[in-house]
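Readers should treat all values here as calculations from the given coordinates under stated rules, not as data from a laboratory. Given the structure is predicted, the values throughout are model-derived calculations rather than measurements. Cβ atoms are built from the backbone, for glycine too; each structure is taken alone.
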Structure I
Amino acid sequence: MRTIFKPDVPGKFVLYPYHIFHLKLFYRRLGRSDRVFDYFAYVDLYRLGAERGDGFIDLYEWDVDERQVMKPLADYEEARRKAFESAIIWGNSRVVSWWLPRIEVVRDAQAYKVFWIFEEEGEKYVMDSLTGEKFGLGELAGKDGRKCRVCR
């Protein structure tokens, strides 16, 4: 995914796996015209969560060291199921139908979100490249004091 924010000081980065889907939902309705919706799902391949998006995110290719890429924990079929589930929940809140929608995958791609790891005034931080949020590595430690997998 295209980075929007970068730290002022140069640093390392980690690529976090997502699968992006553009879906079309086709709803049949009794006594009324059918409805068609476009739905964009961003599926987190590490935690298997889905978010609704406004569009298909711009994608760019980079040549990177494989050690900077987090391996996905979910495969394509799991991501597709999660995207469909998310789309159905969203669509059913907008239209009344006796039937589940027919869903068509218009476009899909695996993508990676960039998390910058950098040092500022002797402290280590992680920055989300899409939101610009900055977190101290100490804030990302687990309850037992161990660092998360991304931060090690």
Structure II
Amino acid sequence: MKNIQLISKRLKKINYLYTKMILKELSPFELDHHFEALLTLAVEEKQITQNRLSQLLQIDKSRTAVIVFELEKRGLISVNVNPDDRRQHYISLSALAISSIPHIKLSVEKINELAEAGIEQQKLTTFFEVSEMIQNNLTKRLSF
């Protein structure tokens, strides 16, 4: 019988190790695993809604609500009701979060360098192209 290898198993392991390394780098700043949400908010030109954040992070709305609640509780974001549509909530970074963004970016850059060490640029480009193709193939199949 042919041994079946789950692509997701390898990707989960890479994600686990990558995230763990970033969290280790960020530990002096007491930033937890929500650094990705903070980075996502930092690159936005304006306030975004909780629904938009879900889309950008590619996670479900209930998970986003938990993240938003936790970040707000820690004073890293503020949540304001859209006066034109009370069902929408705008999310913006606090001054504390804004001051943390350079540290997050440096940590990500450092871990990216570690992860990419010894790998030729052509192979990295191929990896990103292939992973994008896999994502597109699976997304197409889920869409119909």
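Results, tabulated for the structure shown:
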{"item": "Parent structure of the calculated result 31, 15, 8, given that semi-axes √(5λ) of the Cα gyration tensor in Å, for residues 30-85 alone is the read-out and I, II the choices", "result": "I"}
{"item": "Computed -3500 for helix-only ellipticity at 222 nm (-39500 (n - 2.57) for each DSSP H run of 4 or more, over all residues; to 500) - originating structure among I, II", "result": "I"}
{"item": "Highest-scoring label, criterion being distance in nm of label points 7 Å out along Cα→Cβ at positions 6 and 22, among I, II", "result": "I"}
{"item": "Structure from which 34 was derived, relative contact order in percent (Cα under 8 Å, 6 or more apart), options I, II", "result": "I"}
{"item": "Label whose coordinates, when Kirkwood radius over Cα pairs in Å, for residues 62-109 alone is calculated, return 13.5 (choices I, II)", "result": "I"}
